[in-house]
Structure P
């Protein structure tokens, strides 16, 4: 059965492909595997055969339509047709290019970020030549490359660009065993910081292996009750608040939530004027330059993939159920060609 959807870039269509779609907000059961028309690149676009994608906490939030801000983009009552094929990070092969494309050629192996436009849950997707894509790092297979897109680029944006972490600073990562948090541990170490990771006891050794100097088991201890003070607290799962963390920040310390709430933006402006401790908010959307930096970190051994589970496309709803438990360790990969 073919669902009459418009591909993410408004491409012309011919032939068919498999894709995971959701036409209403809700639990993983809203996801369906359907046959859609394969997109054809227009001038200035490329078509990528998606070899691997991931299921992230952000994918679950989009599927549920969790926030008003997200619904203003995706659709208030139900996802707009152009967003019904989800999937935000991917790795694959350039299959064809439209006219005037110079940067990419058929056969190029790429990894990248589809962002709110999504589309990586389909076997093929069209992207502008200038999209957030980069050549796939040497020595990685597609699943590993797909798992090193959103987490590391988000960590670079928050820690390097917003917080401007300096060598020797104390950085605390909340949710240090997840895809963003695990990448943040590695990025903070690469920036020369001393890292404390907060996670459950079952993920203690994983977080240590990623480079954390200290690990706090939140099921046994509240990090805010420790005497330690941190220059940066990065909440990779937006599970706390500035008011709770303020006493754990050193003078001049910075608190960064990955998914800012309205009060966080208000506090960002308030603390900029009056506070010795700052709230810093932002959103990492354009990742093309950051992907080059990610590749450099991988090449020097400062960043490695962490994959918890793999699923074929047909079992993507099960992958969403697992991610919804909040217990994943690192990344959950969807192998598009697996059966």
Structure Q
């Protein structure tokens, strides 16, 4: 009897929530039917079928009012489920417990260079294969979790034995702790950046010579370049020397088992321009200062409504948008882990 009572209460609760969101939509004269509501942990969503001539932008106009009526922590993220013919309103509360990266590792799915980034809103681990997403842009304001994500990626890459890392750190503080790890080289200035890019371009051409001579690509280590505060280097690049070398490397290096990750706090259109976006299809946006910044990174709104502190949106090479919580670590923890 207790089980039957629980099922009845659950069905009643779902029915009430669905009725409530439909009543809200009716107030705002949005013609839509809610066919599903689910809640789990710090996340819940409504699945809507748009009726008549209703457009997604009609929903966008009233996100503030909907979130106020539901007393949520922030505005919902709108996801369009094309194959199902649905629009999903996703609501997420801030993560209470810190998600620690080194407590979260387990057997990765199949892939050549898998990185565990964190967990999604369903509580499932979020993995990214850097071979399938070789060039990536990471953006977010101060305190959004951007630097944490970079340390997370570095930790993931160090677990793989056949990886060589180059780090560019114009702030001179973010990557300094990695200087004593043997397979990492670090540059701190614009001049260092030019030297590193020249070296990587030479390495790329040498790798192609080896491939032409019949040596298998599988015998070569992965080469990963991570650039923090990419905008700072662009601002110093008066003659476009850095930019031209970076674009040349990005356009040609994938087949030579080399990847690039760019990071910036200021994703303006003069920093993340069309050429950069074309060569860096994978994107991760932490909280941005505005919807304009969100569109520059993701080609969509949403990142301006994130909570910060590791709340992020992933748009991979296949244009699938996923919200997730970045698993936390820092340079001190990473160095301690790999020195033990």
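Here, each number is a calculation from the coordinates, and none is a lab measurement. All of these numbers come straight from a predicted model, not from anything done at the bench. Cβ atoms are built from the backbone, for glycine too; each structure is taken alone.
Figures for the structure shown
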| read-out | value |
| --- | --- |
| Origin of the value -6500, where helix-only ellipticity at 222 nm (-39500 (n - 2.57) for each DSSP H run of 4 or more, over all residues; to 500) was derived from one of P, Q | P |
| Among P, Q, which structure scores highest (criterion: FRET efficiency 1/(1 + (r/R0)^6) of positions 207 and 295 (r between Cβ atoms, R0 = 35 Å, to 0.05)) | P |
| Top of P, Q by distance in nm of label points 7 Å out along Cα→Cβ at positions 143 and 199, largest first | Q |
| Answer label among P, Q for the case where FRET efficiency 1/(1 + (r/R0)^6) of positions 95 and 247 (r between Cβ atoms, R0 = 30 Å, to 0.05), calculated from the coordinates, equals 0.25 | Q |
| At a computed 20.1 (mean count of other Cβ atoms within 10 Å over residues 39-46), which of P, Q | P |
| Distance in nm of label points 7 Å out along Cα→Cβ at positions 311 and 327 derived as 2.2 - corresponding label from P, Q | Q |
| Structure with the greatest value (metric Rg/Rh (Cα atoms, Kirkwood Rh), set P, Q) | Q |
